[in-house]
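Peer 1: For reference, the structures are reproduced in the following blocks.
Just so you know, all these numbers are worked out from the coordinates, no wet-lab data involved. Predicted model, so just to flag it, every value in this text is computed and none were measured. Cβ atoms are built from the backbone, for glycine too; each structure is taken alone.
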Structure P
Amino acid sequence: MPDTSPGPAAALDTAPSPDADAVYWDPFDRDIAGDPYPVYARLRNEAPLYYNEKHDFYALSRAEDIDRALQDWETYSSSRGPILEIIKANIEIPPGTLLMEDPPAHDIHRALLKRVFTPRRVMSLEPQIRDLCRKYLEQAANHDRFDLMTAFANEVPMRVIGMLLGIPESDQQSVRDSADDTLRTEPGQQMEVSDKAIPHAEQFAQYIDWRADNPSDDLMTELMNAEFVDTEGVTRTLRREEILTYVSVVAGAGAETTARLIGWMGSLLARNPEQRAELVENPKLIPNAVEEALRLEPTGHAIARYVTTDVELYGTTVPAGSAMMLLIASANRDQDRWGADADRFDIHRKISNLRTFGYGTHFCLGAALARLEGRVALEELVRQFPRWDVDWDAVTLSSTSTVRGWETLPVAVK
């Protein structure tokens with residue numbers, strides 16, 4: 001089975017560095033993104049505090065350093081955005097954008113969304129998620145070969161988010177396409193950032209206006225009706241523009257990341273058929289297999305933060321106003337935390353301290369939903385197709401600086 005990802009040497013040979021032997025990491029370099037893990041290992045060993053002069057940012061790669069930074073929201077602020085390009089653009093962040101707020105505003109808005117995004121609501125979606133998985137897998141079963149991404153992985157999360165928000169099924173594809181277009185970049189280029197931190201929010205306006213007159217049992221309706229005490233001490237409901245922001249964030253983040261998770265599970269198990277056979281034989285192992293896939297191949301590799309005050313790290317002063325990249329994917333493979341076999345896929349691994357969903361104040365509110373979708377999707381995948389092979393010569397990674405996953409994953413089923 002050929003491995004199409006470039007090796008570390010190929011990635012480093014093309015990197016523009018004044019010292020040919022110095023480690024170089026660039027989130028916009030598609031060659032490095034093909035297989036970034038050897039670069040992460042070198043960063044942990046050679047440059048635990050890394051500075052990229054070309055793009056003017058710092059990066060932390062060791063698990064303990066990243067944990068401290070994620071918990072210290074006062075020093076490593078989210079108020080300028082969690083993406084490097086947004087921080088550099090220095091745009092105005094609309095209120096209610098959880099990913100781009102610090103306490104106390106963040107805590108108020110998070111508590112509001114948490115009230116309507118309850119575990120009970122999430123778990124109630126399981127029968128519908130399973131029906132969706134079976135529908136698309138049964139359609140795929142009519143073919144000996146199909147693209148796992150377009151036929152299955154991209155479809156299910158999009159439909160689930162649509163159900164949760166109350167977006168009509170006929171419009172769900174356009175919602176996902178908009179989110180996908182926002183993240184996609186030309187190879188080697190940065191994500192375009194407009195003066196709006198949350199682009200395409202206006203596309204949800206018609207749904208919100210409709211729901212105002214036609215309430216239903218969905219998250220959008222509950223957001224309209226939920227009362228809270230804002231940062232000024234006023235008890236009120238959300239304004240229309242705030243609801244737009246909430247809905248846009250949930251729709252964009254939920255569909256794209258979970259689709260990539262399903263794709264990674266498909267490719268990891270194709271590379272490890274003996275472990276796939278164990279899951280077919282004993283589906284009770286599937287929840288832990290999902291956790292291991294989340295660890296080994298996280299969808300988001302880095303979280304950006306704005307440094308609010310001078311910080312001393314590894315004998316260097318990181319000045320206030322700097323952008324700091326926290327390499328979550330590196331932390332998930334840090335041998336000091338995960339042992340000497342940290343780069344190996346193991347469905348029996350004891351999983352703890354997973355950082356794929358973040359840590360501390362900004363721990364992902366959608367983690368339970370992503371795990372549920374991942375579990376049900378994998379249960380139904382191995383039930384429908386106990387064996388499959390990937391056409392490794394035809395796979396492609398998505399072109400984005402923020403989300404790493406398969407664009408195409410053609411498989412042959414048996």
Structure Q
Amino acid sequence: MKRLLSVLLVLLMLTSFLSAAGTSETGAKQEKQQVLHVMMSSGDAGPGNIRKALDSAAEIMGITLQYDVIPDDQMLNVTNTRLVTGNAGDIIVHNFGLTDVSAKDLAPLSGPWVEKITSTTKPLTKDGQGNVLKAPLGGESNMGLLYNKEVLEASGVSLPIMDYGQFVTALKQVKDAGYTPVYISNKEVWTAQILLLTSMTSVFANNPDVVEGIVTNTLMPSDVPELVALWENALSLKTMGLINKDYMSATNDMALEALANGEVAFYAMLDNAYGTLKEFYPESVDAIGMMYTPLWDDVEDGYVLFGTATNYLSAVADSSNLDLAKEFINTMLTEKPLKTYYELVPGAVPYTDLGFSLNMSPFNQEMKEYAKMLPSLGDFNNSTYNGETPLEPFYGKFNEQIQGLFAGLSVEEALERWYEAYAADAQARRVPGF
């Protein structure tokens with residue numbers, strides 16, 4: 001019995017020793033990795049590409065990321081609900097303006113990258129106190145019309161197309177050749193708006209009184225003939241039968257597939273679609289180009305859209321891992337993670353003097369060529385007018401209004417809903433005049 005007890009004691013000591021040795025030699029493996037919870041949208045560049053880049057930063061830090069991917073059309077509502085209820089996680093990957101979410105729910109950020117944000121993007125990263133709440137990630141986007149070069153050639157259409165009249169003529173040629181002229185993916189709330197986000201900024205840029213009238217509530221959108229005409233031109237694509245028949249159930253993924261397969265001529269989208277096309281349709285991506293959206297009646301109103309950063313990283317103010325979240329954002333904005341991102345989603349980086357170069361897509365390069373013959377502007381609410389961005393608070397659920405326009409609203413009804421939405425926001429903020 002004593003011998004048995006002695007053997008058991010020796011085995012127990014040996015087990016304890018081996019356990020201790022294992023812990024000391026592989027302490028990193030035994031120790032539970034820190035975890036950050038990331039909320040992100042299913043839209044834009046797609047969660048897959050962004051996750052690969054974020055994972056590279058997590059690998060550098062030796063931490064784990066847990067993702068919560070929200071359907072794009074629910075992202076804003078879900079985010080605001082979770083911020084209010086305190087369960088938004090640690091980091092949000094998003095494209096929200098600071099009027100979409102409460103600035104108090106996002107933590108101020110700092111790092112060497114802050115002073116390198118471009119002058120185009122920087123105004124949209126800061127709150128009223130000058131705190132940077134959004135770290136730019138995606139490139140300063142071009143938005144416009146993706147087009148299939150082979151479809152245009154087969155339809156006898158040549159570029160450039162300078163105005164709405166020429167555009168409609170080209171679309172009818174495409175239809176006569178047996179292709180879908182313009183693809184609309186109206187099941188998703190964020191896509192159809194691109195048609196007007198890329199064609200109506202010049203109305204404001206060329207008419208300072210219109211900007212003043214909107215922000216002081218002395219002018220409604222329906223009072224601006226140029227705006228009404230542009231919305232009518234956009235809707236005419238539907239009424240003339242120049243869009244896909246399944247537009248109300250169509251998605252962005254379906255649109256890119258149809259474009260890559262040579263079934264459609266044009267699709268309004270962001271330049272970061274290049275990364276998705278290259279990943280899923282590598283054999284077709286070279287047949288796809290990008291141009292501006294010529295819905296204007298007068299070429300004098302034409303422009304090429306060069307926007308701000310396509311997406312951002314923010315830290316949730318009440319995160320229990322706030323310091324780690326901030327460290328992660330700073331790590332993400334270093335060479336290896338950024339190169340991983342821009343290999344997958346090439347674009348014009350929203351920083352200057354990083355000390356290393358990042359990929360720019362052929363879409364960006366083509367749009368730069370168009371910018372040699374047309375002015376460059378941003379989308380209407382993010383553009384700078386006299387050094388300010390006065391229309392940034394007047395987005396008014398613009399995406400929902402354009403989705404509604406293609407879903408059956410008249411131009412007058414859609415413009416009225418846009419006004420009601422941004423007026424309600426302005427009233428809630430106690431903007432004078434509302």
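Peer 1: For structures P, Q, calculate distance in nm of label points 7 Å out along Cα→Cβ at positions 267 and 291 and state which one comes out highest. Numbers along the way, then the final one.
Peer 2: Details: P: 2.4; Q: 1.8.
When distance in nm of label points 7 Å out along Cα→Cβ at positions 267 and 291 is calculated for P, Q, structure P comes out on top.
Peer 1: Out of P, Q, which has the highest value for FRET efficiency 1/(1 + (r/R0)^6) of positions 219 and 283 (r between Cβ atoms, R0 = 35 Å, to 0.05)? List each step's numbers first, then the result.
Peer 2: Numbers: P: 0.70; Q: 0.10.
Evaluating FRET efficiency 1/(1 + (r/R0)^6) of positions 219 and 283 (r between Cβ atoms, R0 = 35 Å, to 0.05) on every structure, the highest lands on P.
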